[in-house]
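Read-outs: derived from the displayed coordinates by stated rules, not from any lab. As the structure is a prediction and not an experimental result, all values here were calculated from the model. Cβ atoms are built from the backbone, for glycine too; each structure is taken alone.
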Structure 1
């Protein structure tokens, strides 16, 4: 049986005396699309930082693609909730996407034909190739999220991790982004942080509910007039004991 692509075992983590994660165990198999949900200060950001190798476990163990997180980080594409640069920064969409190649040993501005081909392919995959020469500050919220997704894809990752990717876009753009993620899930394992269980449960295979401790459950198809009135479409129910 293949090793999980992300394996978190009995993980605990504290900031000083504040226990943020307590005996968290999570196993994600290749090809899964897992939604990570929970309240603010429930530990979601800390868990992402640990998986990305930005923090080290204090208790427990994490393996990513059979390696420590720090060794595997170049095989992960990460989409933050907010861009790491100001919106009025004088840079084009193409230049932003090329930044995804920096983790592969490239220097800023020194990209070769393979880097440019990867950036072009990533923009095409997120249906944003027509934006390549546009200033980043001229984009709408939905367009910016597509560009940040393309930047992550330009590194040719095996795992895609997204932190609230649709928190600052309208409902139509949110639906478009999740449609793209559903397509990408055909070839990538995806871990996504969100607050909206009802919305993401239409797309993900499992929901991991984190509030210091973690409970993970598969989504279940449900029907009924009440669901139609509340959500205006198909949703899945998540039942858990938190």
Structure 2
């Protein structure tokens, strides 16, 4: 496998992670034999350090540091909300035009953490696919900006407002997931980290990294008759509350 490099300087490198690829080796995914960390290291012939995490099922912008000094600088920037992250997701149902989901999430140790997600709907879709008592199926393409970075935050937040992400398990809609798998042979989670923006701590300039959607995401948009031309192409806002 070859990873598409989106950005590179002497301190940082970013790639467009495909759906289904782990960032690094994990005891909870013993079935995996390939990892973004290992692939990139071999591809560029340098040590790399993941600056943040993306779920295995999520595609998009994945940032690495090229040395430990930079790693120690960039990781706190994620924790301190100095990174602007944007995602694209395809949801079940017609979501509101925009909204903020302020819903605390429980950690594995039982502790509650505040979690905030801002989103706006880019397009509604309705296709001739019967679902339950309904003669058609409705979906939404949304752009989401998480203000916090909690485990599975977007997946859990959209499930909370009853518009789960298509292809998500276990937080999504099992009946919808089955419908897509049987009808379209599609079982990829429709969540893509589309953009990352920040002020480079050493070069002192604004960095914007954008990741084109992966082929399976594009195929689902085509099924829903949503044109690629409506996808956002620039990030100019600063993170909320900075």
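Quick one: FRET efficiency 1/(1 + (r/R0)^6) of positions 11 and 203 (r between Cβ atoms, R0 = 30 Å, to 0.05) came out at 0.70 when computed from one of 1, 2, so which one is it?
That value comes from structure 1.
To test your reading of the models, identify which of 1, 2 gives 12.2 for mean count of other Cβ atoms within 10 Å over residues 131-138 when calculated.
Checking each candidate, the match is 2.
Consider the structures 1, 2: one of them gives 25 for relative contact order in percent (Cα under 8 Å, 6 or more apart) as calculated from the coordinates. Say which.
Computed on structure 1.
Quick one: log10 I(q)/I(0) by the Debye sum over Cα atoms at q = 0.18, 0.26, 0.27 Å⁻¹, for residues 115-154 alone came out at -0.40, -0.82, -0.88 when computed from one of 1, 2, so which one is it?
1
Where does the value -6000 come from, among 1, 2, when helix-only ellipticity at 222 nm (-39500 (n - 2.57) for each DSSP H run of 4 or more, over all residues; to 500) is the thing being computed?
2
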